[in-house]
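Novice: Please go over the structures that come below.
What follows draws every value from the coordinates through simple rules; no lab data is involved. No experiment lies behind these values; they were computed from the predicted model shown. Cβ atoms are built from the backbone, for glycine too; each structure is taken alone.
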Structure I
Amino acid sequence: MDLETLRHSCSHIMASAVKKLYPQAKLGIGPAIENGFYYDFDIPSGISEEDLGKIEALMNKQIKEDFHFTQEEWASNQAIDFFQKQGEKYKVELIKDLGQDKVSVYKHNGFLDLCKGPHVGSTKQVKYFKLLSTSGAYWRGSENNPQLVRIYGTAFLSKDELKNHLKNLEEAKKRDHRKLGRELELFDIYYDQAGAGLPFYLPKGAILKKIIEDWETEEHIKRGYKIVSTPHIMNKKLWEKSGHLEYYEDFMYSIVKDNQEFILKPMNCPGHILIYKSKLHSFRDLPLRLFELGTVYRYEKSGVLHGLLRLRGFTQDDAHIFCKKEDLYSEIKGVLEFVKVAMKKFGFSKFKAELSTRPEKFIGEASDWDDSENVLEEVLKKEGFDYRINRGDGAFYGPKIDIKLRDAIGREWQCATVQLDYNIPKRFNLTYRASSGGEQEVVMIHRVILGSIERFFATLIEHYAGKFPLWLAPVQVSVLNVTAEVKDYALEVMKSLQSQGFRVEADTRDKTLQKKIREKELLKIPYMLIVGKKEQQEKKVSLRKQGTKNLGAMELKDVLGILKKEDEISEVCARK
C-alpha cells in the first residue's frame, strides 16, 4: 500500500462523512496531493474549521466498521443518469468532459463516487489521519465558476509519521512568512488599496532586500557578468516575436496608448536579446553574460496568490548568457557552482535538482531539444548533483534544471533555474562571427540564482523563523537607555557602532527597560546594548544576545570584537 492510494482512500471516507452530515452538499473532486489530500464540496450552508472535529468522528466510525472499497465499471450514460438524479452536477460535467463510453466508480458503505482508483481494500486500513483546514477554491480553478469549500487533510502509514508531520505543520505555522513579515515590520500587501499580489517593503524589509541584492550584484560582477537594466514595458510585437505572447498571453498585463499596445514585462529575456543585438559580436566577445535585477509582472489568479511566494509583481535575479555551443558545459557548470556558493552563504546545506524535459507544446526542432537535454544531464552527472527527471515540464523554448533547496524543518523550496535555449535566439537571428569568418548561431542560457527575490525573501524568513544571522539582520544592534539622563551616551554608542559599518538603532523612548527588551526580543534583533549611569561612568555597555540573558558589562571595543567575529564566521561558512 502506497501513500497516494492511502490518502486518496481517506479523501473518499471524508467525502462520505460530509455527505451524511450535510446531505445537500454536492461533490467536486478529491485527489491525493503532496503530504495529504483534499476534497471540494458545494455546501450551501458553508463549513468552518470548527466543523472538522465532527467530520473526523464520523470518519473514525466508518474506519472502525471496516467497509470494503469495491470498483464497478458503468456505461457513461448510466453514470450520468445516476449522478443527475443525485443532483451531483459536477460529477455529470466531469463524465461528459471525459467523453468515454465507460467510467469507473467506487463504493463503500453506501457511498458511491466517480473515480478511477486505486483504493485500499477497506476503510480499516486508513488508521492514521487528520483533517487540517478549510479554504475556498473555484471549481476547476476558474474564477468564472462557483466557489467551493475545500477541506484539506493528511494520512500516513504509521502513528509516528503522522505525529511528526503534525508537529512540523505547527512549526511551519510559527514560521509563516506572512505572519512574521508583519510582526518583524518587513513587508505588507495592501490588498484593497493597492491590489493583490503587489508587495510593499517596509524600512526593515527594504534593508534586508538591499543586503541580498547588493551581495548578488557584487558576486555577479566577480564572475564576469555585465549589469544591465531594461524597461518595465515593451511593445507587444516584441513578445509576439519571442513566442511568449502565444504561451503566456493570459498572464500578461497590456497597456494601450496612441494606438500602440505595450506589455508590462513578464520576463526579462527579450530585453536582454535587444541589448545583444545592439552591436555585432565575434567569437572573442563570447560568452557574454548580462545580469539584471529585473522587476516583472504576471497576472496570477487571486486564488493562487500567497504572501511573497506567489505574486503579480516581483523581482528576478535574471541573467542571460549568450555563448557558443562549445561553451555550454563550462557555462552551466559555472552557474551551478554559483548556486552552491549562494546556498551556503544564505545558510542552506541541502538541495537537489530536477531536470525538466521537452513538453508537449514546444518550439524548435526535436533534435535541438535532445542535444540540450543531454548537455544539462551531463553537467548534473559530472558535477555530482542529486537529481531526478521531471518529464514534459520544460519551458516552451528549452529544457531546464530547477534547484530545490531544503529548509531548517525539511521543506523544499524552488530556487535557482537554468534553461538551455537553442530556439528563441533563432527567432531573433542572434549570431556571432566565428574564427573562420562565417556567421554562427548563438545559444542562450536563461538562469536565475535565487529566483524570485520575493520568494527567496519568504524562504529566508521561514528558514530562520525570523532570527536572521547577524549579516542579514536589518537591525543588528539596538541600544537601550535605562534613564533619560544617559540618552546622549546611548546615542554616542550608536554612532560609534554605525561608524564601524553596523546597522544600529537607539531606543531612547520614555519606556521601561523591560518593555524595551521585550519589544526587541519580539523583533528578533540579534544584540542589545543596555546603558545606565554605571555604564556611562565606566564607559562600558551591558551586552545582551537575542534569546539569552545579559552577557555582562564590557568595553565597546570588546563588543565590536564579538560582532566582527560573528560576521567573519558567516563568511568562513559560506566559503567552505
Structure II
Amino acid sequence: MEYMEFKIKGMTCEHCATAISKRFEGKESIVSTNISYPDGSGKFEFDPDFITKEEIAGIINSTGHYKVVGEIRLKSKDSNRFDLIIIGGGSAAFSAAIKAESLGLKTLMVNGGLEFGGTCVNVGCVPSKNLIRAGEAAYHATHSNFAGIKPKGVDIDFAQIIKDKKKLVSILQEKKYMDVVSDFKNLTLLKGWAEFKDEKTIIVNGRQQFQASKFLIATGASTNIPDIEGLNKVDYLTNISLFNLETQPESMIVLGGGYIALEIAQAYHRLGTDVTLLQRSSHILSNQTPDIAQELTRNLTNEGLNIYTSLDFIEVGEKNGKIYVIAKQNGLRKIFEADKIVVTTGTLPNTNNLGLKNIGLEVNTDGHIKVNEKMETNLEHIFAAGDVVNTPAYVYTAAMEGKVAVENAFTDSIKNVDYSSLPWVIFTDPQVAGTGIDEDQAAIQNIPFEVSKIELKDVPRSIAANDTRGFIKLIRNKDTDKLIGARIVAPEGGELIQQLSMAIKYGITIGDLADNLYPYLTLGEGIKLAAITFGKDVSKLSCCAS
C-alpha cells in the first residue's frame, strides 16, 4: 500500500471535503481517505497496483472546483516501489531529482560507472577547464603581446597540477552534487548497474528489483573508440584516464578534431607536451564552416601544435615503447609516433546494457534514445535526457532536459526545451562560440540571409591589447533584419555569446544591435561594429562612430 497527502486548492467549507470524499466511495483500490477542509488536504491509503496517485489527483481535479497543487508521500511499507526511478547520476539526473523532491516524489537514483555527478564534474567540463587555465597561465609566462615585456619563463610541476585538479573535482563533486541532495527526504541513491526487466521493473546488479510508475533514463555517453586496426591492442587513453595521469607525457597523439580533442591538445601542449593532432575530416571542427576551422588552425599551429587532417587511418601499434599511427594523406603514407595516444573521436550513448530490447524502447541507428520535444520516449511512462538522447550534448542542456522531463511526467504543465538560440563555447584560445544557425544552415533552410564579418584587427579593444586573433560573424534574415545566428573566434569570445543568444531568442534586429550603446574598449563593442558592417565599412569610421 502507499500513503499520500495531496494539497488541494479550492475547498471553502466542510461540504467541499465531503464532496471530494464521495468521489472515491466504492473504489476497492482506495483503502482509506481523509479529506480535511481546514488543512486544505486529502490523505489516501491505496493499492498502487490498481490505482496510481496520478489517477487519484485526476479524480480530484475532475470536479472542476478543486485542484491538486502538491503532494507528499507520508510513508511506504514497500521500499522497492517508487514514483520515479532515475537511471544515471549526472547533470540531467540530479536536475531531475531536485525537481522530483520539490514535487514530493519518492525517487530512486541508480548510478553505475562514473561517480555521482557524471561526466561534467568528474572527467569533463571541470577538469578540462582547470587544465586549460593552467596551460594558459604557463603560456602567458613565456609569451607576450608587447615588445617591452620579456617573459622570464615558467617552472611547471605537472604532478601538482593534476593533484590540484583532483582536489577541485572532489570538492565540486561533493559541494555541487552530493551536498545538494543530502537532506532530501524522498530521494534514495544507489550505486549499481540497472537493466529493465519489464516496463515497470528494473534489476540492479543482477539482484535487487525496483518498480516505479515513471522512469528517466539519463545514462550519458562514453568515448567512441574508432575501428582502426591495432588500436584495441595498445594502451590508449581517453579523457577519463588522461586527466588522472600524474606523469606528464613528453609527446602525445590526439585522435580526433572536435572540441574535446582541440581543448586537450592545446592545454597539454601549453603545459609542455609535444602534441600531434590527427583528424579524418578535411578540417578540424568538421561541423563548422571552414573559415572557423582555418582561423583556429592558423592560431594553434602558430603556437607549435602539429595538426594533420584528411587522414585515412591504417594501423595503430606499439614499438620500442612508442605508440605509432600509420595513415595516408592524399595517397601518401605517413607515420606518427608519440609516448601516449588519446582517443577523442566523439561519443556513443550508454544504452547497450539497459535491457531496452526487453521493453521495446526505440533508439536511432547510433544508439541514442528517441525522444520528442517533451523528452518522452515511445513508452509514455519512460523519459530520457542528457547525452543519451540525440540533442545538443552540453551539461546545461542536460540539466534543463532532466527538469523538463520530470515536470512533463508528473505535473499538468507541458514544457519543451528550445534549442533555437542555444549558446555554446569551445574553450580553446582563441575561443570559438556560437548561437543560432550559420550561413550553411540558413541556405539549407531556404532562409534569405546575409552575413557580416568583422576581424578583430578592426576592434579597438583587440588593437589596444595587441591581440587581434579572430573575428565576429553575424547572420541576419534579410527580410526581417532579425539576428538568426552568430559565430565568434576570439580570446574570451565565449563571454559575448550569451547576449547574442538572447538577441535571437527575443527577436532583436541588427538595427537594434547597431544602435545600442556599448562601453568603449570592450570586446562587446565588436558586436556593434559587426552589426554596423551590414551597411558600412567600419574601417572608415572613427573609434566611437555609429
Structure III
Amino acid sequence: MDTEQVWQSWLEDERLDSFLLRELEALTREAKHEELQERFSRDLEFGTGGMRAKLGVGINRMNVHTVRLATYGVVKWLMEKHPDKRKLAIGYDGRHQSREFAEAVAQVAAAFDVEVILYRHPRPTPFLSFAVRHLQCGAGVMVTASHNPPEYNGYKVYGADGGQILSEDADTIVRLMQEETDVFAVPFVSTEDPQFRKMVTETDDAIEEAYYREITSLYSLASDEEKSSLKVVYTPLHGTGAEVVPEALHRAGFAEVLTVPEQMRLDPNFRFTRSPNPEEESAYDLAVKVALDAKADVIFATDPDTDRVGVMTRNHHGEYVLLTGNEVGALALDFYLEMLQKRGSLPENGRVVTTIVTSNFGEEVAKPFGVVTERVLTGFKYIGDRIHTYEEEGNAQFVFGYEESVGYLALPFVRDKDAVQATVLLASMAANRKQRYGDLVAARDALFEKYGYFRDQLLGFTFAGQSGLMQMQQFMSELHATPIEIGELPLVAVEDYLTLTRRDVTSGEQTTLTLPEADVVKYFYQGGSWLAVRPSGTEPKLKVYLGAKGADWQDAEHALKALHQAFSSRIAPYLKGDA
C-alpha cells in the first residue's frame, strides 16, 4: 500500500478517532501532501527509549491509535515474560494528551485482563519507576516527552526491575506489535466499561508517602545548622515537580525554599520559560530574578517529568553561574562519598556508574574513596541495568549513578534518574559546601586544584528530513573511518562502538570493548582531553561531546577551543551541503 492509500484508508475508516478525523480532513482539504507523506510514509519507531514524536494524526505520530498499538505489544510481552505478574503501572506528565494516552494504555491492558495501577495525577517519571518495584508490577509505562517542545509526547516502557527496557525486550515488543496489522483493531475497553473499573485502580497518597520514606536517609546528610543557612530557589519549569520537590526539601529540613510563581503551574505549553531544559541557561531567566531579589545561594530547576535537575549557584561576586552536569556530578560525588565514609557506610566494593560521554572529573574524585567507576552507553537505562546486575551477581555495590545531561541517582529503590531525591542530595551538598567554601563555585574550584581543571561542552547539529538523515549517516561513516586529528593535542586512542574496538594509536594495539554495539565514536587526546560523537536517539540531531583537561583554567579552556575548532572544521562541508 503506498502512502496515499494509507491516509485514504484512515480517512475512510469509521473507527478513526473523531478529533484525528477532523485533522486529517483538514490536511487533505488543504492539499498538504508533503505533510501527509511525512505522517504516513513510515510507522512511528519503537526502540529502547520507547516512542517520542509530534502529536497528531498518522502512523508516524503520537495519537491514541499508535499508543494503543504500542500497548498491544507491551501487554503481550508482559504476559509472555511475567505470566505471574500481570500487573502494569502507568504514569504520565502534564503534556498535551498525556492523561488521555495513559487511559488508552489502561484500556488496552484491561481488555487483556491485566491489572492496572494508574497514577491519579501527573507525577515525575521516577515515581513510575518506583511504583513498578514497590507494587511488584511486571512492567510500567510512562507517558512523557521529557523536555521536548510542546507539540511532542512520548511513551517509555519499564521492566519489572523498575528500569527502562533494553534492546532485547524492545525488539520483542516490536515483533508482537507487528502481529496486529490493523491499527484500529487493537482490543480495548472504554473507561465506563465494568471491565475497566474492575482492572484499573488509581493510586492514592500511600504510594507517595512510601516514596518519601525511601529517601529519609538523605535528610541527615547536612546538619541542621548548615541547612538553616541555605536559601534555595526552585522551579519545576511548568512540570510535575511543582508539588513533590518542595515537599521533599521541606521534609529534609530546608526551610527557605522560594519558588518561581509563574512556572509552578503545570502548563503543557511551557509559556513562562524560554526552554524547559535545565541544561540550558535560558531556562533560568525567571528563577535568577527571584534569586537576585532574595540573594539566594542556589537555584534548582527540574525538567517537565522531573527526572533531571540543573544547578545554578551564586558566586562571591553575587552572580549566578550555571554548573554543567559533569561539574555537579563531581561535586555530588565528593560530598556524598565523604558523608558515606563518615557514616561508615561506604562499601568496599562500591561502584559509580556513568556513561562513555561523561567527563573523567567525577571518576578522578571517586578514586581516593576506593570507589571504582564503570561506564555504560548513553541512556540511564544502562545504569539501571548495571544496578540489577550488581544485585544478581553480588560482587559489587551501587553507590551513585549520573549522566552529564544532569541526571543523578543515589538511592537505587528507583531505577532511573531521579530529580526529587537528587535535589535533596544537592541541597545538602550546597548547604555543607557553603559552610566550608562559601559557595559551590569555590567548592568546584577546590576540586579543580586537587584533580586538574576539567571543561566540557555539548554541541548539537540538526539534520532535518530524509536527506539530512542520509548526510548525518555519511558523516558518521567518515568519522568511524578517519579520526579527527588535532595538531596541538596528539591523538592517543580511538574507541569505535560499531566495531566494539579500542585502538591505541602509538602501539597499534587493539582491544575489544564489552559494551553493546552503538553508533558512537570517541577520540582520546594527549593530556586527558577527548571528543565523542553519536546520533541522537530521539531527534534528527548529531550530538558532540567535548571534554578538555588542563593544568589550569586557561589551559583547559584552550584545549576545549582546540576540540571545538577541529570538529567544526570537519563537519563544515556537511552543514553547507558540500560533502
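Novice: Tell me which of I, II, III gives 21.0 when you compute Kirkwood radius over Cα pairs in Å, for residues 89-336 alone.
Specialist: Answer by label: II.
Novice: semi-axes √(5λ) of the Cα gyration tensor in Å was computed and gave 46, 38, 22; which structure, I, II, III, did it come from?
Specialist: Here the read-out was taken from I.
Novice: With distance in nm of label points 7 Å out along Cα→Cβ at positions 297 and 473 computed per structure, which member of I, II, III shows the largest figure?
Specialist: III
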